[in-house]
Structure 1
Amino acid sequence: MNEFPEPDKIIEVDLPKVAKRSLVFTGGAFVLLWFLKFFLIGGFAFSISWWSFVYFIVGYILLIILHEFFHLLGFRAFGGVPWRRMVVGVNLKMGIAYATTNQLMTNQAIRKALLLPFWMTGILPAIIGLSIGSGLLITLSALLIGGAAGDFAMYKELKELPDDWVVKDDPELPKLYAYTPEKKVGLENKIGN
């Protein structure tokens with residue numbers, strides 16, 4: 001970051017705090033969704049087989065991949081970021097999957113991109129799971145709702161800033177650099193926007 005001007009605000013995620021919040025979100029979503037399933041469908045049936053375990057693992061991996069894909073789609077749809085300027089990966093050391101770009105986005109655009117995966121991999125599967133009575137899909141959606149805790153933490157911090165501020169994502173850490181609109185032209189020249 002030393003070649004960039006000093007950010008007006010740095011938004012950094014406290015991973016241990018987010019992990020605790022994620023457990024609370026996951027637990028709350030799990031209880032609420034299973035209660036809704038019981039209320040809407042009636043009765044409580046729960047069975048585990050090797051196939052359901054395999055479906056769970058494959059479904060969880062697929063939804064994590066989709067979660068990151070929806071961040072990328074949000075960068076494209078809301079921020080106009082070209083696909084070639086986006087990166088997706090896994091940081092095993094920190095235990096997180098990530099989607100990032102080096103292109104500046106407005107605060108308003110990045111907030112939308114942060115929450116798109118919550119809706120598409122958390123809420124939408126929950127609605128589908130409830131409508132077809134799938135306990136597996138309900139459980140997976142609860143995990144992905146909890147998995148959006150980091151996105152919500154960043155969103156909360158960004159919500160305090162004006163919509164027209166520009167934001168640069170850190171390529172390695174769960175950190176955002178926010179700048180006033182006056183600094184946008186100088187930043188664009190440095191990163192080639």
Structure 2
Amino acid sequence: MNFKYGKGTFLIANPVLPDPNFSRTVVLLCNHDEQGSFGLVVNRSANLKASDVFANLEFPRIQQNGVFIGGPVSQSQVFYLARSPEPIAELEQICAGLYLGMSMEALELVCDRLENPGRDLRFYLGYSGWGAGQLAGEMEHKSWLTCNATPDIVFEPQENKIWAQTVLSLGKEFEYLVNAPVDPQWN
């Protein structure tokens with residue numbers, strides 16, 4: 001596949017990827033330039049609710065929202081993704097209908113603007129990062145498959161289905177990967 005990747009791309013972990021932090025993950029690439037890349041793993045639940053992470057959470061409509069592990073870097077840092085058909089000026093647009101935020105001050109505005117913040121807002125602890133040229137090297141080793149990101153995949157209610165759904169969206173020639181063993185030595 002010769003797909004250009006950048007902001008708004010899903011990085012889909014190829015089963016051959018040796019890093020256990022990324023086994024069967026889908027990473028939403030939020031920034032990619034000559035200095036490096038930044039993304040959030042969208043399918044690793046932290047088995048926490050927003051009320052577990054935010055001691056003084058004053059927004060009752062999001063207290064039960066799920067929290068995900070965005071990646072192995074800076075896991076005390078909180079990011080959030082919002083799904084909205086309308087632009088959210090306070091947040092950075094990642095792709096059509098999907099916005100990234102870090103500011104807790106903007107969170108109140110976002111909650112007021114979203115029709116259903118319980119459904120259209122997800123929190124992430126930490127992020128996935130690559131230094132200059134590092135992601136390009138991993139792409140050369142075919143560690144990642146790529147496709148355009150969509151808010152519907154990010155907000156799939158059953159995060160354990162996201163990786164397989166995304167792999168299957170690539171076409172029939174990739175179906176075999178869904179049944180590949182987690183550890184190739186198991187073959």
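Derivation of every value follows stated rules applied to the coordinates shown; laboratory data play no part. All values reported here derive from a predicted model rather than from experimental measurement. Cβ atoms are built from the backbone, for glycine too; each structure is taken alone.
Any idea which of 1, 2 comes out highest on FRET efficiency 1/(1 + (r/R0)^6) of positions 113 and 145 (r between Cβ atoms, R0 = 25 Å, to 0.05)?
Working: 1: 0.90; 2: 0.15.
Comparing 1, 2 by FRET efficiency 1/(1 + (r/R0)^6) of positions 113 and 145 (r between Cβ atoms, R0 = 25 Å, to 0.05), the maximum is at 1.
One of 1, 2 was used to compute helix-only ellipticity at 222 nm (-39500 (n - 2.57) for each DSSP H run of 4 or more, over all residues; to 500), and the result was -5000. Which label is that? If you can, show how the numbers build up before the last one.
Working: 1: -18500; 2: -5000.
Of the options listed, only 2 reproduces it.
Where does the value 1.6 come from, among 1, 2, when distance in nm of label points 7 Å out along Cα→Cβ at positions 9 and 73 is the thing being computed?
Source structure: 2.
With mean count of other Cβ atoms within 10 Å over residues 25-32 derived from the coordinates and found to be 16.2, which of 1, 2 does the value describe?
Details: 1: 16.2; 2: 23.8.
Going label by label, the one that fits is 1.
Using FRET efficiency 1/(1 + (r/R0)^6) of positions 129 and 161 (r between Cβ atoms, R0 = 35 Å, to 0.05), single out the structure from 1, 2 with the greatest value. Intermediate values should be presented prior to the final figure.
Details: 1: 0.50; 2: 0.85.
Largest one: structure 2.
1, 2: which one has relative contact order in percent (Cα under 8 Å, 6 or more apart), as calculated, at 29? Mind dumping the intermediate values first?
Working: 1: 34; 2: 29.
Checking each candidate, the match is 2.
A value of 18.6, 62 was computed for Rg and Dmax of the Cα atoms in Å; which of 1, 2 is the source structure? Each step should come with its number before you reach the end.
Numbers: 1: 18.6, 62; 2: 16.4, 51.
Clearly, the read-out refers to 1.
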